[in-house]
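What follows is a group of structures, each given as C-alpha cells.
Any read-out appearing in this document is the output of simple, stated calculations on the displayed coordinates, not a laboratory observation. Owing to the predicted nature of the structure, the values given are computational and were not obtained by experimental measurement. Cβ atoms are built from the backbone, for glycine too; each structure is taken alone.
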Structure I
C-alpha cells in the first residue's frame, strides 16, 4: 500500500504537545531515520538528524524512526489519548 492510500484510511487529530524530538548531541547522523520514515519527516543536515517542523500534522506515529535509532537520539512518546492517528477502516 502506498503512503497516499494509507493516509486516506486514517483521521488525524493534531496533538497540541510535542511527542517526538531528537537530541542532536546524541545523533550520529547515520540517516536510518530518514530511510525508514514513510512520510519523509527526517533529513540529515550538518551531520545530524533534523525533524520536520510540521511533524505533528504529518507523522503516522509508527515509531520506526525511534526503533531504528541505535544511538538513542530520538525521543518518541505516543500522543495523548484522543489525539493522533485514528484508523477509520481496517
Structure II
C-alpha cells in the first residue's frame, strides 16, 4: 500500500456542497470521491494524447441557392442524387 500525503484544496461552496451530496448518496468519503474524480480526469487527460482528429473546415459561402430554405427531406435528396440513395 502506498503512502498518503495531506493537502489542502480550495473548492467553490457550490461544488463542495454537490460533492458532499454525491458522496453521501453513494456512501463514500469525500476523500474517495475526490480520488475517483482525479483518477478519472488523469485517465481522460492521458487518452487525449492518443488520438487527435485533425481540424477540418470548409471555406465557402454557406448553402447553395438550391439548398436555401428547403427542408431536410429535400436536402437529403440533393445530397444523394445520382448515388442510388
Worksheet item: 0.30 is what came out when FRET efficiency 1/(1 + (r/R0)^6) of positions 14 and 30 (r between Cβ atoms, R0 = 25 Å, to 0.05) was calculated for one structure; which of I, II is it?
Response: I
Worksheet item: Upon calculation of helix-only ellipticity at 222 nm (-39500 (n - 2.57) for each DSSP H run of 4 or more, over all residues; to 500) from the atomic coordinates, which of the structures I, II produces -16000?
Response: II
Fill in: Winner on Kirkwood radius over Cα pairs in Å once structures I, II are ranked, highest first
II
Practice prompt. Supply the structure label, taken from I, II, corresponding to mean count of other Cβ atoms within 10 Å over residues 54-61 with the calculated value 15.9.
Written response: I
Discussion item. Quick check on the output: 3.0 is distance in nm of label points 7 Å out along Cα→Cβ at positions 46 and 62, derived from one of I, II. Which one produced it?
Written reply: I
